[in-house]
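So, here come the structures, one by one.
Any read-out appearing in this document is the output of simple, stated calculations on the displayed coordinates, not a laboratory observation. On a predicted model such as this, the values are computed, not experimentally measured, just so you know. Cβ atoms are built from the backbone, for glycine too; each structure is taken alone.
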Structure 1
C-alpha cells in the first residue's frame, strides 16, 4: 500500500478536489482488466462511464493510433487532412445521418447541438432567444450552459449567472412536456436513458411520444447518446429500441475507443446547413489522430458484433442479478450492459458496496448516492460476467 498512499497523498496536495474516486491507483489495462500500482488485478465494471465499450487498449485501435501518430497528428480545420472524410462517412453511414460535425468531448458535442438548434430556429423560423425543453435529472456535461438546465443543486451552486433559454420537465412525462410547449419552443433535448441519474429508463413508448410531439409542433428533437450510444444498450443507438430517429444526435465517449477524446454532432442538411464558415469550430475537432482512432473504434464495434453481445449478455446479467433476490436492493434497471442496482436507503449508500466490490477485484462506482452502476466493456465474455456475478453475490446477498 505504500505506493498507493504516496500517490493519494500527492494528488491530495496538488489536485483540485472535484472528484471523489475510489482509493485505487491504476497503471495498466487490457480488455476488461486493469492493474493497480501495487500489482493487484481488477475487472473494470465501469468502462470510464462507457468510454471503453471496446475494452482497454484494443489492439486494432492502438495500432491505428500508433500508425497515425507516425504520420501527422493535427492540422486544425484551417486545412484538410486525409483521415477525417473517411471517418465521418463511416460515422454517418452507421448512424443514418447525412452530416457530422466533429468535436473532442461530449460536453462540446452538446454545446454544438444547442447552437445548431438555436441557429436553425433563427434561420428557418425567425425565432430569436427560443426555448429548449429538457428533462429533470439530466446530465449533459459540466459547462456553464449544461449546468444551467441541470436539476441537481450541487451542479449549480455557486456557478451563476446561468444561460437562459431552457425549460425543465419531469423525465418520462409526455403530458408535462406537451404542456411546456409554447410559441417560443424550438426543441427538446434529452437522454434516451439517463446514466448519471442512476440508469433511469423511461416508460415504453416515451421516445415515440416525444418524436410525435416534436413533429406536431415543428420543433427539433435532440438526443444525447454520449453514454448510451455505440452498442451500450444492446442496440447501436438507444433510440433504435423504439424505432424512432432524432433530428440531432450527440455522440462521444466510446467513439474514441477508450484511447482518445472524439465526439460529434450528427444531423441532416435541414439543421446542419445553418452553419456557415466561422459560425462554430474546434482546433482539435476532426484532427487526423482522432479520426483514425474513431474509424478503428467503429470498425471494432461492427466487426466484433458488440451490439449483439451487449443485448445477450445484458439480459443474462440483469436476470442473474434479479435472481439473487438481495434484501439490500430496491430495484434493478438495465438495457443491454447499461445496468443500475439501486440500494434501499435503509441499507445505506451505494459507495460502501462499491468499496467491498473493489476489495473483491471488481471496480464500479456509485451514482446519485444509492445506485451502483455496472457498465463493463462490451468485449466481456459470459464466463467473465459469471465470475463478476459471483463476487457481486458475496456483497449483495448476506
Structure 2
C-alpha cells in the first residue's frame, strides 16, 4: 500500500498538470544559450522563492540555481538535476508557444526537465512534515557545451549529497514509457578545434604558398582511419568533423583553415588515446606538407555511467508508476551529457522519459523538435517515486 506521502505526490490533479504545462511553455518561449541563462535563472528562482525551500542560491557555477527541500524526518540526501540552456536554432516547430528569442530554441527538452523539477520542488515542499531526508534541486546551466556540471560541483553543490538523479525526455520513445539502464548510458562527448596554418598566396602560383585547404583535406580523411584502423570494431566510436572554415576567395590560396569536430566513445581509456592521436595525426600531416596544426579541446564530458543499485531502484519506482511492461531497455546512446560529472562523484541514475509526439518523427537538436506534453505528468510521477525511494534506500 502506498504511504500518505506517496499518494499526495503521485496523484497528479489537473492543477498540477496545468502548472507543468505552464512552466514548460513559459520556459520554451524564453530560451537562452549556454552560459547566458540569466532570465531562465530568474524565472526558476522566483518560483522557488515562493516555496518553503531552504538555502536558495543563484549564480552557482555560472547561472545555476540551487535550493533544498528539507524533510522533518531523518533520511538520505538526494540531488535532482535539471539542465537549463537552449540551442542556437531558429524554431520551426509550428507550436503556438514557439521561442520568442529569435535564433535560440529549446530543441532538446530542457524546458521539460525544468518544469518537472519545479513541480516536484513544489509538491515536496508542502509535504515536508512527512518527508524523510533532503532533496536538493540543481538547475544547471551550459549542458549543451558540457560546461555547467563541473563548475557547480566545484562550487559545492554535492556537499552532503548521497545520490544523484536526472532525466532526459526522448523524442524516439513513446509517451508513457521510461528507459532505465545500468552502467553505461551515454558516450563521452568531446568538442575540439584543429587550426591548420599554411601560407597564403596567389591561386595561379600555388608553389609559392602553403595550401591550408589541401592540408585540411588530408587531415579530415586521415582522421577517419583512427576509427576504421586504430580502434577495435567492437568498440563504438564516432569522430565527426562538422565545421570547416577557411579561405576568402577562389583565386587565393588559403593560409588558415579551422576544423571543428567531436569525438564520442563509451570507453575512458580509448577516449584519452584517441584525443591524443587526433592531435598527433593532424600535426604530422600538416608538418609533412610544410604547414602547422594546433589542437584545442573546447569542451569535454566523460561517459554517463549509472550506478547499478540506483538504476535498479529507479527502474522499480518507474514500474510502480507506468507498469513493468512500460519500463523498456535501450542500447547506450552516442550522445553526451555532462551529468556524467555528477555520476563520477556520487552514485546515481540518469534515465530517459518517453515524449514522442504524434505525427512525423522528430529529432533532437533540430528546428522542428517538439514533444507530447503528456510526458510531463509521467516524468513528474516517475521522478517523484524514484526520489522517495532514494531517500530511504
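Once FRET efficiency 1/(1 + (r/R0)^6) of positions 153 and 313 (r between Cβ atoms, R0 = 30 Å, to 0.05) is calculated for all of 1, 2, which comes out largest?
Top value of FRET efficiency 1/(1 + (r/R0)^6) of positions 153 and 313 (r between Cβ atoms, R0 = 30 Å, to 0.05) goes to structure 2.
When Rg/Rh (Cα atoms, Kirkwood Rh), for residues 129-192 alone is calculated, the result is 0.96; to which of the structures 1, 2 does this value belong?
It traces back to 1.
Once distance in nm of label points 7 Å out along Cα→Cβ at positions 49 and 145 is calculated for every structure in 1, 2, which label goes with the largest value? Present the calculation step by step, with values, prior to reporting the outcome.
Details: 1: 1.8; 2: 2.6.
If we compare distance in nm of label points 7 Å out along Cα→Cβ at positions 49 and 145 over 1, 2, the biggest value is for 2.
Supply the structure label, taken from 1, 2, corresponding to mean count of other Cβ atoms within 10 Å over residues 97-104 with the calculated value 21.5.
1
Thinking only about FRET efficiency 1/(1 + (r/R0)^6) of positions 177 and 329 (r between Cβ atoms, R0 = 25 Å, to 0.05), which of 1, 2 has the largest value?
2
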